[in-house]
Structures are given as C-alpha cells and as structure tokens.
Structure 1
Amino acid sequence: MKHLIGLIQTKPQWLNNEGYWRILQILRFVAAAPPALIAIGVFFVVAFDSPDFFYFVYVPVWLGVSAAAFWGVHAIAWAYAWVTDGFTQTKGKAQ
C-alpha cells in the first residue's frame, strides 16, 4: 500500500515533464475509479439490503480490479515512455 501511495504522490523519473505527469494522474484515476465505486456500491447494497452476505466476496474482487487498472495504466505509460526514449537515443547515433 505504501508503494501505491508513493506512485500517486511522486512523479516518476521516466516522465519528461509535468504535463505528462498530470495526464498520467488523470488516466489512472479514470481507469481505477469506476471499479472502486462499484465495490463501494456492492458493499452498501449487500450490507443494507441483502440477506445473503455471500456477495461480500465481490467487494475485494472489484477493489482488485481497480488496483489492477491503476497499475495497468501506469505500466502502459511506462512502456510508452520507454519506447519513445529509445527512439530519441538512437536518433543521435545514426547521424
């Protein structure tokens, strides 16, 4: 959990500027918020309306999907930055 909070608060070194960092923050939030809201909704529906508490198992499942979406967007952004950085490094060597 500390590592996840650290990802939210500090800009990675592989991002070139502040604009990319802000875009990454927005994309991670957009990807992770819907599953987290579904998990909260399932929790309240099961806690207050359902006699069958078996459905509580879906709360950690949706929270896991939310965390996976957050990490997935982060991984895609890292891969994109890694590939574009590779192209800028070879551009100077070819000439």
Structure 2
Amino acid sequence: MGRIADILQLRGDLDEALRIRREEALPVYERLGDVRALLVGRVYLAFILKQRGKPEDGPEIERLMRQALADARRLRIPEAEQIQGFMREMGIAP
C-alpha cells in the first residue's frame, strides 16, 4: 500500500496518495499495533500534505509530525532526530 502511495505521489496524484495512506495503510498499522510503521506512515502522510500546499492542511501536518515524534521518542529510535529535523524544515518547533 505504501509503495503504491509513493508512486502516486511521484506522479503528482496527491489526493489518491493521501487516500491510500489515510484509509488503507495507517489503519492496518494501527490494527497490527505496529507503532514504528504507524509513525513512519504519519510522517509520509505529512509530507504529502505539505507537498499539496494547502494552508488548511497546516494543523494536520503539525499534529501528524508531533504524534510521530512522540512515538519515536517513546520507542527511543533514531528516527526521532530525523523527525525533529523534518519538523524544523517545515517550520514546526519540535
């Protein structure tokens, strides 16, 4: 599912990539209890929203990134530093 969303994103079909991430990929990770995959999926979803460039997506982007960072810190995985860097690049204080 994630790879299909990646391809759609590269092709510029952001709405369908968002749909797949929101409605298919993230719910599967939640059901499986795969916190790492879920946090990575949230970051990818935030990237797509950012790429879409709609100002109204700002609060969702921030929420997704904060959730991902909190989970990465809780799991004590190195992705936490990367997420902080992405947040800074997006203008979100970690």
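Only the coordinates and a few stated rules stand behind these numbers; no lab work does. None of these values were measured; they are calculated from a predicted model. Cβ atoms are built from the backbone, for glycine too; each structure is taken alone.
From 1, 2, which structure was Kirkwood radius over Cα pairs in Å = 13.3 calculated on? Of the structures listed, the value fits 2.
When mean count of other Cβ atoms within 10 Å over residues 42-49 is computed across structures 1, 2, the figure 21.4 traces back to 2. From 1, 2, which structure was helix-only ellipticity at 222 nm (-39500 (n - 2.57) for each DSSP H run of 4 or more, over all residues; to 500) = -23000 calculated on? Here the read-out was taken from 2.
To test your reading of the models, identify which of 1, 2 gives 20 for relative contact order in percent (Cα under 8 Å, 6 or more apart) when calculated. Considering all the candidates, the number was obtained from 2.
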